[in-house]
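Structures are listed in the sections that come next.
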Structure 1
Amino acid sequence: MRSSSALHVVQEADRVDLAAAESAAGDFLRALGVSTESESLRGTPGRMARSYAELFSPRPFDLTTFPNDEGYDELVLARGIPLRSVCEHHLLPFVGTVHIGYLPAERILGLSKLARVAEHFAYRPQVQERLTKQIADWLAEHLAPKGVGVVIQAEHTCMTLRGVQAVGSSTVTSTLLGTLREDPRSRTEFFALTGVNP
């Protein structure tokens, strides 16, 4: 675990070129036979560029932790955190919820930071499996808890709006580390509290 109790998330120094993105969006639409000449579509390439720039730009945050002075050793769980990301294979959204839990060791976490960590990794084009593991691994590295559990339930529009068009389907992924993986009772408690039947 790092020594500072306020751990800053280092952002990638990505440059966003909105003018180039707008031009490319216009070319993309026209290549698909969508004219941008009408009044209602004239501004669409710019709106597309700004929308994707927003979708792909995570907000910086500090991972605020505090000493676990009382020696709290039971599960801490934030359940039903709204989650949205973009499938890296089709650039279509997937939306759902994430449940994040941990068994504290020497430090505890500001609860809003569980949602912030999920948001941080969800902002770039993703696959749900990687996203689940990134959240868990990042918390394990920065908080050094006795165990971490992450479950994501999401609907992928790349599967519901196109291709197989499996409307109403959802995908569930999980990553368990430490005690939550190794101890059957802790694992069962975690899944019971998330409401997910493993």
Structure 2
Amino acid sequence: MNQDNHEETFAAAWKRDGHTSIELDPVDINQVLADEYEAVEGLALTRTQLWDMEARKAARPDLFIPGVIRAGTARSWGRRELKGGDEVFVRVSEQRTWLQPDHYGTVIEACHLNHSSQQVTFIGLAEAEDDEGVPVTASPGQPLFHVSHGVGGPEEAPLNTWRIVHLTSDEDGALARRFERMAQARGLPEYVERYIEDVLEIPLTRKQ
């Protein structure tokens, strides 16, 4: 892996034969707010705010996807700034596995925040050493995967983008079905809801 450009690693994995690459449709955040939630005066997210959410979530996934991360297991280390202002660091947490969501496994991810393109890339690692030199090993319960989150669209109508590549094939289609269900879920992604309610301190109410 190119230690200073995880995007290259993601791109190579994305197009490699034998891997399973899945891209969800971009989410029009403010349109979903209007369609699925009771109106809140003045509530409309900007692209700047959506990127702020992504940057916060990268470092503290436990605060933004508590439905995925086991409480008390998320930590990160080695944060440093690259030439041009990008940032990289490593994080670890116990996450629900994709195909057995009642089970958790240790996931290690090398993270790259590209502030200019507003993309964050997570590269799954089999092992790493933490900030104290202690070895950390990913759980073998599911194949490694890389994820790319991003922000698109104009400032006043931001889009949330999401891609994942599993370093394995999907011969029985189980992974494709898992993410098809995710794409069909109504409402905002959990991390956007958490940003609005916990950071912006604006309560949300879903329409009946």
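We did not get these values from a lab; they are worked out from the coordinates using the rules stated. The model shown is predicted, which means the values in this text are computed figures rather than measured ones. Cβ atoms are built from the backbone, for glycine too; each structure is taken alone.
Tabulated results
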{"item": "Which of 1, 2 leads on FRET efficiency 1/(1 + (r/R0)^6) of positions 133 and 181 (r between Cβ atoms, R0 = 35 Å, to 0.05), largest value", "result": "1"}
{"item": "Entry that produces 49, 43, 33 once Cα extents along the principal axes in Å is calculated, selected from 1, 2", "result": "2"}
{"item": "Among 1, 2, structure where relative contact order in percent (Cα under 8 Å, 6 or more apart) as derived comes to 19", "result": "1"}
{"item": "At a computed 0.60 (FRET efficiency 1/(1 + (r/R0)^6) of positions 93 and 109 (r between Cβ atoms, R0 = 30 Å, to 0.05)), which of 1, 2", "result": "1"}
{"item": "At a computed -6500 (helix-only ellipticity at 222 nm (-39500 (n - 2.57) for each DSSP H run of 4 or more, over all residues; to 500)), which of 1, 2", "result": "2"}
